[in-house]
Structure 1
Amino acid sequence: MPKFAANLTFLFREYPFLDRFEAAAEAGFRAVEVLFPYDDAAAEITRRLRAFDLSMVLINCPPPNCAGGARGFAAVPGLSERFRHDFRRARRFAEALGADQLHLMAGKAEGLVAKKTFIDNLKWAADEAPSASLTIEPINPVDMPGYFLNDFDQAAEILDAVGAPNLGLQFDMYHAQMITHDGIGVWEKHGHRARHIQVGGMPGRGEPVKGEVDYPAFFARLDAEGYEGWVSGEYNPVKRTADGLGWMAGAG
């Protein structure tokens, strides 16, 4: 069975943010991720992680908030200094939380200049933090219109152009299915690049159960292929989070 983590930006939203750590631990999770944890002090989040014996597996780099802000700057021409300033802050936050992965968000942009900007900034970040594990994630254009990185073949080209050992793919099966309608095919082609996996049901981004993706088969495949990273539930629970966690038992 893969190692499952809870995305606390999506899951356990029936609780205030800082109370979600306890709820996740009580539900059996040993690891969590938070997209934008910057509204709370790193020391307070770390205290919750330690109190409930949880690991932080991923946070996003920038923006500082989840509602209404730009979705990153790494590919936006003319904003490299902004990206680099925020990267340093995000890296300090990630180190304080002991986060395994730092996801570098491209932002809204298009064209060859944006691609060059993204590659240059990723090279800089990989050199700036050689001991950090960094990821990039294709996001579907329905959920996030205008986001630069919206294709897995594009992500592979960029990863090859950067050529950094500490930069890899963040594979979200929901986004892969939305973009191509063949998420398993995308995994077959690009899964070897994945450092971190996220899952959500299709259609609707509810629990990863029945739908377009055979998740029990996918989880069995991950075991067979020896995937050692985390698989994070990043979806919108239909009811209370704890009532919909049977998908993890089904994986085993």
Structure 2
Amino acid sequence: MIKLAVSGCQGRMGQRITQLALADRDFAVTTLLEHQGNPKVNEKINGLPIHTAASALKGCDVLIEFTTPEATLEHLAACVQYGVKMVIGTTGLDPAQIEAIKKASAKIPVVFSSNMSVGVNLVFKLTELAAAQTAKTYTVTMEEAHHIHKKDAPSGTAKTLAQIVEAASGVKVADIKSIREGEIVGDHTVTFESAEDVITISHHAKNRDIFAKGSLVAAKFLAKKKKGLFDMQDVLGLK
């Protein structure tokens, strides 16, 4: 059984990850983390207290992290210190923070992905195939939409899609349109357009469970890993 820690446990993602993990016999949720300023930090979830200190990670097997870049880096250091494996779905990380994750992966195994959804990772693969075939004969544009609470724009997923297109075709994405309205969970569309036709690859998230379930799949993947940096393409065997 995997002793699981969940960071940001009172957030939207953290709550779903916790509830789904509690219902999964492969996990024992042992540690819940939240920042000190959260108004619900003194509450309990399923009888478990909520911790604010990273030292609470000691003794855990895997931490799932969907929080802020600052909290992620703080918990990353603790995971290295205590030998805890880490699933990171945090977005908005800068190059130096990403480099810190890469460095940490030399000591602990890390699954780091801008999107933990199985469906979105299939879209990543389809986009790679399309970009490789269309090469320089098509113009590529993207549109992504999320809820008004999302801070980063374009989304981490859109940035990953743009990187995939560039790597596969050598062509930069001409435009990424970002929309922030209502409570949209996450919509992404990649359009390849030529003078003769239009190819559209899109994904619509109905709810956050796709990300939460994907992160649990990633946590199980790490169970047998000793160190290294992985993404959801590795987890799903799409490489």
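All of the numbers you see were taken from the coordinates with simple rules; none came from a lab. Bear in mind the structure is a predicted one, so any value in this text is a computation, not a measurement. Cβ atoms are built from the backbone, for glycine too; each structure is taken alone.
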Say we calculate distance in nm of label points 7 Å out along Cα→Cβ at positions 167 and 207 for every structure; which of 1, 2 gives the highest result?
1
Among the shown structures 1, 2, from which was the value 45, 22, 18 of Cα extents along the principal axes in Å, for residues 7-86 alone calculated?
1
With distance in nm of label points 7 Å out along Cα→Cβ at positions 31 and 175 coming out at 1.8, pick the structure among 1, 2 it was computed from.
1
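Who wins on distance in nm of label points 7 Å out along Cα→Cβ at positions 23 and 231 among 1, 2, i.e. which is largest?
That would be structure 2.
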Kirkwood radius over Cα pairs in Å, for residues 103-142 alone from the coordinates reads 11.2; which among 1, 2
1
A value of 27, 22, 16 was computed for semi-axes √(5λ) of the Cα gyration tensor in Å; which of 1, 2 is the source structure?
1
